[in-house]
1. Here mean count of other Cβ atoms within 10 Å over residues 99-106 was calculated and came to 22.9; which of the structures I, II was it taken from?
2. When Cα Rg over 2.2 N^0.38 Å, for residues 19-162 alone is computed for each of I, II, which one produces 1.38?
3. For which of I, II does relative contact order in percent (Cα under 8 Å, 6 or more apart), calculated from the coordinates, equal 15?
4. By the measure distance in nm of label points 7 Å out along Cα→Cβ at positions 195 and 283, tell me the structure among I, II with the highest figure.
5. If log10 I(q)/I(0) by the Debye sum over Cα atoms at q = 0.06, 0.07, 0.12 Å⁻¹ computes to -0.22, -0.30, -0.91, which of I, II did it come from?
Structure I
Amino acid sequence: MKKVISTENRPIKMWLDEIEENALIQAKNMANLPFVHKHVALMPDAHMGYGMPIGGVLATKSVIIPNAVGVDIGCGMCAMKTNIEDADTDTLKQIMHQIRKLVPVGFNWHKQAQDEKYMPKYDAIPMVVERHLDKAKMQIGSLGGGNHFIEIQHGSDGCIWVMIHSGSRNLGNQVAQFYNQKAKALNERWHSSVPAAYDLAFLPIETKEARAYINEMNYCVDFAFTNRCVMMERVKNAFQSVFKGAVQFDDLINIAHNYAAWENHFGEDVLVQRKGATRARIGELGIIPGSQGTKSYIVEGLGNPESFESCSHGAGRLMGRKQAQRELDLETEIKRLNDKGIVHGIRNKKDLDEASGAYKDIDTVMANQQDLVKVKVELEPLAVVKG
């Protein structure tokens, strides 16, 4: 832990030295909520989000806050180790070409609904999910946009790895928006003491609205996991087509970093809401990606109670998307990737929102959380498909 801020009703425990002003204001708003358990935790990649900083961890006893989970419910990482030890540039380009044929990226979907077997199995499909189920069946197995990616990497263990970052697509966004609006309307009706300007409207656990949100959230977490699994299967197919079936794959490592779950902390059962934060219990494997062009890490949790057994979910943004497009130099960012021999897709100014220069230094982020995780494998990027 780097710093503790004690000026608010509850402490803010930080695993970073400096944080942008707006993210700190959001953290202080959280620390003044009447239902916070113990303290607010900010991971080393923390930066401003909607209502709650991304990289924030909040534990509550009696309420759930849709904006403390965020709009991409269930967003997370998966990674898989192969038995391949090396791949030249031409081979990487062939694999990436096959991946792009099999996995829609950005705003693209599959042209047809995917097999029903891929959809999460629920006795009763939740209300908001049901409204968007037809679209979801065409989006499962697709990457999405923003900071989502498929990356081929070379590990410090001598093997090629595959890593995927993606979420629940439009489904999670629809659920998040619906229940945040519901919470805002109810909080206004109740004359809640939580200012509307905080954008942290809540639902008491005993209400039917909270139960409905949790049910829909869990569906989206399951959908996001299945989405990553489907993409990974198709990435495996791409590898097999290039290597003529000679590739073997280890077990999948999967983690979510936008969700809420009941856990026991400091002797009490509480609802932990992680928004851009990864659970890191003792011995639990996790994934911390860097930015495009920098290292990623397979890590093992140390179970630090002060972080609610959490760690960062990545490097964390240094610049907003529009700011990066305005301020970063296109040639410099392309050269940074080309000099490392990385197969990438940065072509013009609009691609700079996901350039390395838009993100915090992953080495600093990792150094700031040595009490949260230990590194098992370092992963150097070889080729990346961005959403």
Structure II
Amino acid sequence: MKKIGCIPLRKGSKSIIGKNKRKMVGRPLFAWVLKEAIFSNLDEVFIFTDDVDIIAFVEAQYNWTQKVKAVLRNEQNANDTASTESALLEFSEKINQDYDVLCLLQATSPFTTSETINKSLETIQNNSYDASVTVVNTHRFIWNKEGNAINYDIFNRPRRQDFEGLLIENGAVYATTKKAFLASKNRVSGNIGLVKMPEESLYEIDTETDWQIVEALLISRLKKQKEINKITHLILDVDGVFTDGSITYTKDGEHTKSFDMRDGMGLEIIREFGMEVWVMTSEQSELVAQRMKKLKINNVFLGVKDKYALLQHIAIEKNIKLSNMAYMGDDVNDLANICSVGWSIAPNNATNIIKQHADIVLSNSSGSGAIREACGFISNYNKRF
């Protein structure tokens, strides 16, 4: 049974400009559900969009997996009046209905997890449902506009622990068999199963306030999942970590970066104790490649815009826990990893958002012995193990 996911994205957004591409915890909003889809039981995941910049981003950033593909969406099905169903029908035709189960994933639901996607698929596969939809069990009291209570007796107000509440569709994940979808031309139809998600997933991102609330909840979720173990891997950003963040340019492009020799000695010392050092940077820099070669760092990942997804992929591939990793970064594109690994470290001159969420803020600045200081902390910390 072939199971595919579709993430429809529109270039335009009236509520929040460029919403789908805007950084949520340092990553494009759509990347949150895309990463979960990649690590789910879906066989393929399609980004379906009219935005060629998103297509280019997907093709460049997720080439470490064969699951992800990008398909161009017609402008007629990407305007303000186009329905999601019309986009799904167009998508289904473009891939020649090559699927058994179609899973609609909404980019504006960043609380979606791979476990939720798998449950949605299992509901159809194992329970003979034609479709499934994600819902939230809310314990709020609902009224109609006439002033009548809908889901409780006002003269017998139940306690929360005794109140069954209501199930509300949260718009995150919809799954359907091909037969049901082509017959009804609707995202769900026939015998529909329900998949529950946490109440926080009810938030819709329509305003700047919504954005701030959802971002704070995502950060909180990442931090709650953190575990602490012996550090076996140190992952380093480059600009603003190895260097002070400044670059000199000539008319031919990038010219020089400055590196602190003490940092190289620190890395040499911790590797003598079996520590692995990786470098992960958003820049595609030959200077960086040459410097890391000089430092004998073999695991160097250049041009990485979604560091969180790649780190998760490498961790799974190499069977390494995030709790065994220390991560050092300085800016917002490091934020998701800063909130996820066992120990997160920030140079003294990192951006405020990173220093706010890092486990350790060093006394030294980047390019001035910050890595050397971090290596000293790791060496002392690992002694307890």
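Rule-based calculations on the coordinates, nothing more; no lab input. Remember, it's a predicted structure, so these values are computed and weren't measured experimentally. Cβ atoms are built from the backbone, for glycine too; each structure is taken alone.
1. Working: I: 17.1; II: 22.9.
The correct label is II.
2. Working: I: 1.38; II: 1.32.
Value 1.38 for Cα Rg over 2.2 N^0.38 Å, for residues 19-162 alone corresponds to I out of I, II.
3. Numbers: I: 23; II: 15.
Label of the originating structure: II.
4. Working: I: 4.6; II: 4.1.
Looking at the calculated values, the largest one is I.
5. On the way: I: -0.22, -0.30, -0.91; II: -0.29, -0.39, -0.99.
Checking each candidate, the match is I.
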